[in-house]
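Undergrad: What follows is a set of structures for review.
The numbers here are math on the coordinates, done by the rules we state, and not lab data. In this text the structure is predicted, and so the values were computed from the model without any measurement. Cβ atoms are built from the backbone, for glycine too; each structure is taken alone.
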Structure P
Amino acid sequence: MENIITDKNGHRERLRRRFRDGGIKSLSDYELLELLLTYSIPRKDVKPIAKSLLKKFGTISAIFNADEDQLISVKGIGEKSIALIKLIHACHIKHFEDKMLSSNPLSNPEDVVNFSRVFLANRIEENLMVLFLNSKNKIIAYKIMDEGDIDHAVVYQRKILKKAIEKSSNSIIIIHNHPSGETNPSQEDIDITRRMKNTLQELNIRLIDHIIIGKSTYFSFLEKGIL
């Protein structure tokens, strides 16, 4: 049968050994995907599939963020491979979520940025996420408030306030992504942030930061002295 293999030449085992001995840097991106796919496609040459995934989506991160319909359009990708990809991505998110929730975002802002990047950076639409903090600056909850343009944040101020009150939150951090990858805030971003800060202050809730996430960079209103 075409493309059916039994790894007689030990290719898969060599990939596993290289990864075991040298870690992620010992393999190229397509080889990492190839090794991953060996666990969902046991008896087939998966190198062409790995290369097709990278050709279609560009990066491993974009592959993990792709939806099921996009993934299954790649020849050779089936339900088992999609489940594996989604499982690995979920574990990745959980890793950074645990780090963020166990740290102080004021003293360890990189934990918030890393989580936000994994969660939001490759989404094709703008998403507004809010972190809710207690009086000790510990994150007690987070929520995607809505999908779509950031100007919808004005409409959803009441939702943010309601959730903050529900969680007895003393402060919040607002995060949204720019699908273009550009992280510099627009004038509209700045105006909306100021309006939200003023609205929150009326209820003695502090807006600590507004972070814009791009594909590989971020912009912090707090770090830039805008808040």
Structure Q
Amino acid sequence: MEIEQEHKNLIRKMKYGGFIKNEEMEKAFTEIDRVDFVLEEYEDEAYKDIPLPILCGQTISQPSTVAFMLDLLDIKKDNKILDVGSGSGWTTALLADLTEDYGSVIGLEINPELVKFGQNNLAKYNPKNAKIIQAKETIGLVGEIFDRILVSAASIDQESSKELIKQLKIHGKLVMPIKNSIYKFEKISKTEVKTEKYPGFIFVPLITSDQNSYEK
């Protein structure tokens, strides 16, 4: 009962802080329990609004930051979504809950050990519309087109965003950190992209080699 109350308290704090703004987000954060995606030694801290270590020197992100980025994505139930750097699998599961059975979610992870970790965690919920696969060295899934793309580790510049924007549909949205800011890119047309910047965040760096993963 105490653990259940801690979970409710975290969601209540995120609602009060303006990070959870609608019933769909509240449902996702309630149903997809963060404790199922952390390492056993950190289960007692799962409901704190802080990042926590997972495998391979990576982290599961701070809940309020995840909620903020998901809100920026403006997810629709029929969206096809790419989750770059699935890590623990938590954001992949949240996205699957938000799209229900109408959309689809592909989680990408470059570190094989984290691929397995995320897949095992995701399997606890067995979503029919989501999967986690091994990423390649080129960021994203070249040749695929998505309604929404989420990245949770920081690129040093906007080069990575350019490749991911190519993988967006017209009116699609990309949310990703660059240095210490979160950027939201909306693809208005083939040649026009609307950009919004939200400073004041700290992320681990975006890695595109098989030595490390993207942070999630």
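Undergrad: From which structure (P, Q) was Rg/Rh (Cα atoms, Kirkwood Rh), for residues 41-144 alone calculated, if the value obtained is 1.08?
TA: Answer by label: P.
Undergrad: One of P, Q was used to compute mean count of other Cβ atoms within 10 Å over residues 97-104, and the result was 18.0. Which label is that?
TA: Q
Undergrad: Which structure, out of P, Q, was distance in nm of label points 7 Å out along Cα→Cβ at positions 65 and 161 calculated from, if the result is 3.2?
TA: Corresponding structure: P.
Undergrad: Matching task: 0.90 is the computed value of Rg/Rh (Cα atoms, Kirkwood Rh), for residues 33-88 alone. Pick the structure from P, Q.
TA: P
Undergrad: Just checking, which of P, Q has the largest value of distance in nm of label points 7 Å out along Cα→Cβ at positions 129 and 201?
TA: P
Undergrad: So, one more: For Rg/Rh (Cα atoms, Kirkwood Rh), which of the structures P, Q scores highest?
TA: P
Undergrad: A follow-up question, please. Out of P, Q, which structure matches -9000 when helix-only ellipticity at 222 nm (-39500 (n - 2.57) for each DSSP H run of 4 or more, over all residues; to 500) is calculated?
TA: Q
Undergrad: To which of P, Q does the computed value 19 (relative contact order in percent (Cα under 8 Å, 6 or more apart)) belong?
TA: Q
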